[in-house]
1. From I, II, which structure was helix-only ellipticity at 222 nm (-39500 (n - 2.57) for each DSSP H run of 4 or more, over all residues; to 500) = -5500 calculated on?
2. If FRET efficiency 1/(1 + (r/R0)^6) of positions 259 and 347 (r between Cβ atoms, R0 = 35 Å, to 0.05) comes out at 0.15 when worked out from the coordinates, which of I, II was used?
3. So distance in nm of label points 7 Å out along Cα→Cβ at positions 339 and 371, computed for just one structure, reads 1.8; which one of I, II is that?
4. Which of I, II yields 15.1 for mean count of other Cβ atoms within 10 Å over residues 43-50, as computed?
5. Please state which of the structures I, II yields 23 when relative contact order in percent (Cα under 8 Å, 6 or more apart) is computed from it.
Structure I
Amino acid sequence: MAGNQGGVSGGYRIPFNRSTLVGRELEYIAQAMRIGQIAGDQTFTRRCHDLLETTLGVHRALLTTSCTHALELAALLLEISPGDEVVVPSFTFVSTVNAFVLRGATPRIVDVRPDTLNLDETKLERVVGPRTRAILPVHYAGVGCAMEPILEIARACGAEVVEDNAHGLFGKYRGRWLGTFGGLATQSFHETKNVTCGEGGALLINDERWVERAEILREKGTDRSRFFRGEVDRYGWVDVGSSYLMSDVLAAFLFGQLIEWREIQRRREHLWQRYDRELAAWADAHDVRRPIVPEGCDQAYHMYYLLLPSEPVRARLVAHLKSRGILAVFHYLPLHASPMGRKLGGRPGDCPVAEDVSERLLRLPLYVGLDDREQEEVITALGEFTAW
């Protein structure tokens, strides 16, 4: 999910991110306006739902106004309450944990793996227990977490797995789509994501026992969805809930992106692979680590990052790129070391890997509209930088 400096451009010639039209987005928005149905769950929302459900093979996909709201919907579905515990990686965006803290849960924050920067599955058994209600793996940079041990540990302690798949749409782990392992998963369509509508998200439901209640919670606690399907002759207040529906104007834009998802992924893969190939020698010479993608992970090509030797070197590189009109950005402050994390009991040193990478990680420009000439400028500017 978007972190520090997110999609800020600030007049840079080559920003970190730039929203790009990839197909018929504006035509579909015009269609939605002509139809005269622009509230939630109209024509284009249904088309997005159908595409996601058919492509991913999930029981139900429900668009939301953000990935944050999809996470909040998951917390409501699980009936999270005070006394419950949820397990989250320290190196993630605040929404992953906030959605559950809002319901009164106590977060158990664990470190990340040094290779993928994903939740370190080897540290799970020491933090789970009888109060653990959910484990929240985050597929960082669209590279899949080690899902087998995570699922096994969750089953053993009776916890649900909710995948934060904000980075990972159309990525796979061992041949299976990310977002289809846990009973629930969430997606982001924020402007920095591969497929976007500016602000938006989705809840993916892989366990059909949650489908009906998810529709109710998402529709302000009413059975309005059943009414529109002709299953009841009137709708009313039947449960708690809130308004999580995306406008059909945004859904129209999103559908224009979703139907081009293969081309989006192809272009992002080209850019990612070019960075990785052409920066290899420079990175090795300057003790800079490139992303690691383990065997069995078909990544989503969400971001390309570098791990610099130290925070001062990163700061110098950011300034060097800025002088050439290029914006590269860092990422998350570890949850346990943030002001709210410390208030909840986090202490410096609790998650040393997260603390280390937070100080050294730098994300390079990567978006569909980045052309080869612009990327060459970024690669050339990096090649001119000396870490020592």
Structure II
Amino acid sequence: MRMGDCVYLWDMKSPLYDWHVAAGAKLADFGGWDMPIEYPKPVAPDKSGGVIAEHTAVRERVGIFDVSHLGKASIVGPGAKSFVNSILTNDLEKIEPGSAQYNLICDEAGGVIDDLIVYEKSDDDIFLIPNAANCSSVVEVFEKSAPAGIVVTNLHQSYAVLAVQGPLANQVLADLGIVVELKYMAFTEVKVSAHPEWGSIIICRTGYTGEFGYELLPAWSAAESVWKALVESVHRHDGRVCGLGARDTLRTEMGYPLHGHELSLEITPLQAAAGWAVALDKESFIGQAALRSEKERGVARISRALLCSDRGIPRAGMSVLNQAGEVIGEVTSGTFSPTLKTGIALALLKPEYKAGSESEDVVIDVRGRTSTAKVVKLPFVESHVR
């Protein structure tokens, strides 16, 4: 059953857009949304701005992000969980109400339409958080396959998504009157007695930085009030308001994939080293036959982590060569690591090039200059998500 038209993303704005503009954020298009990339000037007195300061605050203290561009959708009705499980790659039977799961939605060829987080409210009520630009496509797949009694609803602009990430995340929430004890990838709904106008807020123990943290989903209309309270608290703990630039450097240090880079219709989950989120042995899902076949014959390329040995900064699209000068792959994401103080990258390489092998030394073509690198194991820095 269809419920509402899909949202066409073009020049969309977060409910906090005016706040970001007033704070001097550097804005850019992200999946069709005008979102803050960084805050070049300090948002609060005596607090430095910019990507590196924001990144470091998350690793060492705490940072907050507006990621309201992320999609939201619900799938409700008898047997909703089983229906969703027949579409997505991971096995929802491994989780229970109150738990969330990383998942992928593929086409029949095994290409990735999107990666997303699935919240199980109950067997008959599933909540999805896809990527911004792919929300409509994800909703469309479910709408086309939904049996009678299943209602698929695009909720893209019904909820904001506010991430609180870093070692002091609990202190920030406590300042708002929110005290929760959640395991990693678990969620709950809370109401804050001091702020009844906020209504119910979904809180999940997850994030995209590799640090301890939460993602808060207040109603779209309550987002600015909740955000202002978070800003006041995060500054009290010497944290930072952070943009998507820092979010990208943080996720790259963890090796987390970004759709359109490590995952796409041309890059399968197995090539992206995300096979752990593919339950090939469950009854069925879209793309299962293609992925089984690919696993049997072996992937032609696979995502690897590259750590630069010099001052080179790799970027997406740059060629990766072996010591003989032969092209063996391509960088999918690359950046300067503020934590390691060197260049790092994720790259699709021929599978024989891996950490600990004789062929771990590679060369990156950085705009006509060569940068030496090693294939290493992920993550680049220690994860603290749990």
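Laboratory data are not the source of any read-out in this text; all were calculated from the coordinates shown. Source: prediction; values computed, not measured. Cβ atoms are built from the backbone, for glycine too; each structure is taken alone.
1. Here the read-out was taken from II.
2. I
3. Answer by label: II.
4. II
5. I
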